[in-house]
Structure P
Amino acid sequence: MRLFVLAKITDQSILKSVVEDKNRDPEFRLTAASGIRDQEMMKALAAHPMTIERQIGVVGISDEAFLLAMFDTEPSDVVRATIINQLKAPASLRQIALNSFARKDRNFAARRLREYADDGTTGIEAAFKDLRSRAEALQQSRDPAKLVPLALSARFDTIMESAALGLSDPIALETVAVQGTNREVLRTVLNKLSDTEVLLRVAQSAIDPAMRIAAHQKSGAITWDSIFAHASTQTASIAELGDALAAVTLFSEKAAGCNRGRASGRIEPDTQWR
């Protein structure tokens, strides 16, 4: 009821006071932000280092050129989804549906596009089908010279993940494990690594901190109990605990074998196109 009442308020001073009050419920602040007309205030908030603040800023922005530029560099799934939800122009949604790196962003933009234009998805389904065919073909390839670059830096996540699925060469797997940063790719590669010496090298050299922890644990040199005991000490940073939790997601739930109270287990990838 309170959110319903707040959504009816048009007084800008009241709405701004709600948005600026960081002690308020985020949902309250998001509702207030949707009614603010001060674009510069919202754009400044959209540049905030905290995810929730950027999300609140985005809700109050109507400048689609600004939102599209922000989308290209936004690291948060939640904020990117909020940007897509704010977009109204079919051309903007089409741009994301065809060009976004992340599958979930492409799918969401395509669904929103159907809401605004009956023929707006012309060509998009064909593009999705082509991407899916390329991904399926990569899974059958065993050429490391072709697969490694794609697993590390393909334009689309679907291509990255499919290239990783095709990898079998031990040197190629170690290369991707060390240099990779995409968690779905790292999950696939970790599942294929079994040599203790290789796992220990990955634990020492991987760019991704969660991969270092996961490889170290899989090597048998360290247990989940010791990992979380260290990450839970008073001297440990929030980032260290986050890395430990992320390491669990690189395993299947069965392989992780850790306390569900400490971590949520494997996060299944989004495999749906529609």
Structure Q
Amino acid sequence: MNIIQKTSDRLIIHENKTIVNIFMFAFLTPFLFIGLIPLVGILASLPRQQRLNCQRIEPTQVDCRVEKYVIGIKSSEITSIQVTASEVIEQEESNDDDTYKVYQIKLYTKTQSSDFGETTTNEAETRAIAKQINTFLANPQQQTFQGSKVDQSLTEAGGEIISSLFFATFWNGIVGWIFWSILFSAWVENWDFDKTQHQLKVTQWFLIKRKTKEHSLLGQNSLKFDDSKTDSDNDTLYKLNLILNFGETIIWDLGTNKKKAEELGNAIAQLLSLKLEKV
């Protein structure tokens, strides 16, 4: 905030926050992407299921398709494979606190193998599904088979989805509010005191519009110098309050810049023949 014109009957104060606002936009933009990270977690946590649909072509030949579903919607389908057997593979995994076993269903053809479903710690369910598949393969009288494996249920996913949504909403709400306040605040402001016209013209430039308001300086006005508050570092905050005769108040927040506050306060007081009063 600077004085750009000062005469015996005219005073123009100018403030340009364009550079600061552009810097804030550039600084905050990466934080928007942080808010998108939970959305990736939500996608990974959505209820998932794989379905195995088999059709017997000949007594010893079975044609199967594996379909993948996310929240009940088919997401992909594996090309038809001729399954000859299934098996449960047991593996040992560990984390920082524990070692545990996981189980995976393997589907075999004459030349290769493929996974059915994701690994799970539910041994009983995994072995039951593999047994159903093998029972079908061994029974030439059974023409069709449909089986499914739930990789992530809605109950299992619920907690992760809710926590991810809460974080995303909270984080993006804060960053969005800051963006919004910067976007719709005045980037450039002019306070034009005209003593001969007894008028103060305040002009504000926003991103998409300009706003001008005129204030009458007629009557009994007063100018207050406020240093009654401090910031988090216990530094004094300075503010100028121009209280107009018609009840309007023009406020200048000068932060911790005492010299600038005194300079502007004295210039306004001198032009309007006012006493700079301390609050």
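Observations, loosely collected:
- Label whose coordinates, when FRET efficiency 1/(1 + (r/R0)^6) of positions 62 and 230 (r between Cβ atoms, R0 = 41 Å, to 0.05) is calculated, return 0.00 (choices P, Q): Q
- Which entry (P, Q) yields the derived value 9 for relative contact order in percent (Cα under 8 Å, 6 or more apart): P
- Among P, Q, structure where mean count of other Cβ atoms within 10 Å over residues 94-101 as derived comes to 19.2: P
- Structure with the greatest value (metric FRET efficiency 1/(1 + (r/R0)^6) of positions 54 and 182 (r between Cβ atoms, R0 = 41 Å, to 0.05), set P, Q): P
- Of the structures P, Q, the one that 213 was derived from, the read-out being volume of the Cα convex hull per residue in Å³: Q
- If helix-only ellipticity at 222 nm (-39500 (n - 2.57) for each DSSP H run of 4 or more, over all residues; to 500) is computed and equals -10500, the structure in P, Q: Q
- Given 0.10 for FRET efficiency 1/(1 + (r/R0)^6) of positions 70 and 238 (r between Cβ atoms, R0 = 41 Å, to 0.05), calculated: source structure among P, Q: Q
Taken together, the values in this text are just the output of simple stated rules run on the coordinates, not laboratory data. Predicted model, so just to flag it, every value in this text is computed and none were measured. Cβ atoms are built from the backbone, for glycine too; each structure is taken alone.
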